[in-house]
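Below are structures written as structure tokens.
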Structure P
Amino acid sequence: MITVASYNIRKGLGTDRRRRPDRILDVLHEVSADVVALQEADRRFGARQSALPSDLIARGEYKAVPFDIRPGGIGWHGNAILVRHSVDILDYVPLDLPRLEPRGAVLAELSIGGKALRIVGMHLDLSGLWRRRQVRAVIDQVRSRAPMPTVLMGDLNEWSLNGGCMREFDDGHHVVPLGRSYHSRRPVGCLDRIILTPDLHLVASGVHSSERARLASDHLPVWAKVNWTD
């Protein structure tokens, strides 16, 4: 069994308006996931460096999937994936999405304890029309690759539990029940989602709501414990 998590870290800016990347890593250590998809992981302007310094990540439990070759960058349009040091990275690729504003997704294929797992991290548009197009684009690109148990997760910006872009996930996907993750101080929206393919079995899931998490970002991390079905 492994734990996957998704976390919009708001570029390390907390609800106290202080930019503290160390708090983000402290929250990730609380969640203790094997794989984490991050959103808003890079600055949007200037050199677009990671909001989580690479040396700070390296001192902890994780390593970054190297999507970005720029010095100090770890993501693609703010999306990044962190994995435990024991996880083998088999392949990785940024995904281009149809977009009205700068958006993207990232895909990594991993080996965890000898079992293959594909992770897709994404941060979708504020527009419902573009969100639906983006989900379809992600699904099409995943299905163009060899079959593999897949977790899709991220900040989908979808307020509806079952409508909107969630309708684009067909019977080949299981939308994990999680709970409200935004705003971290007083959660009212289920914007952060985790979706599984049928070759993965959900064991448990939820929203991580600690005092530190309520302070570190305006989103709370969401998590799921899963097993392979074979």
Structure Q
Amino acid sequence: MTKLKPHPSPSAAGAEVLEQKKLPAQQRATETYERILTATAETLCDVGIERLSTNLVCERAGLTPPALYRYFPNKYALLSVLGERLLEKQNERIDHWITQELLAGTPAQLELAMAELILDTYRVTHATLGGMWILKALRAVPVLEHVRLDSHRRVTNAQLQLLIAAFPLADPEVLSTVARIGVEMIHATVELLFDETLDPKRVCAMVAAMIVSHLDRIGPVEKND
């Protein structure tokens, strides 16, 4: 089984910054935990990444700082959980649209499904409270970078196995690169649609065509004499 080469984990200091202090065990604690996360997303929409603070979150959630600090040591831990949840929602759409049967079908069918996947990912992000800001935080805040990259790499490895099955004669390293770039292009397109006033359907169709067109260039492994 071919996988992407491992990448170094975040530093111990970075991991400690994002580490949650406690997970809720009872219903009341779970309600408080979720109220904190909702307040974080709402505050993020109002003030942006830089001005977001645990004090503002506490004020909106109607909690004291010690109540918040039982679960989250700082605002980056809050953003990390919101980021992980958003990425999970996005990743669920991939399995819905991209299947082994589809990869074995016609390029036109795959292109249409890929366009719908990108558009669906955009819609899921748009429907998520603070979705646009959460995406920006995952890319702009260094300590959160690994949350985004780890998720993208997991998706890449899953899609790589589908590509290997669909192109058994192709070089796995080439397929790995195709899968990784494809995943990154999808997420970059979603971010673009939040940054610019563009027609989402048209943009998604264009990007899908670019990704699928490259699959025609994948040939068998070249053997050295």
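Just so you know, all these numbers are worked out from the coordinates, no wet-lab data involved. All of these numbers come straight from a predicted model, not from anything done at the bench. Cβ atoms are built from the backbone, for glycine too; each structure is taken alone.
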Output -24000 (helix-only ellipticity at 222 nm (-39500 (n - 2.57) for each DSSP H run of 4 or more, over all residues; to 500), calculated) maps, among P, Q, to structure Q
Label whose coordinates, when Cα extents along the principal axes in Å is calculated, return 68, 40, 31 (choices P, Q): Q
Determine which structure produced the value 17.6 for mean count of other Cβ atoms within 10 Å over residues 120-127, calculated from the coordinates; the candidates are P, Q. Q
For which of P, Q does Cα extents along the principal axes in Å, for residues 88-151 alone, calculated from the coordinates, equal 41, 23, 15? Q
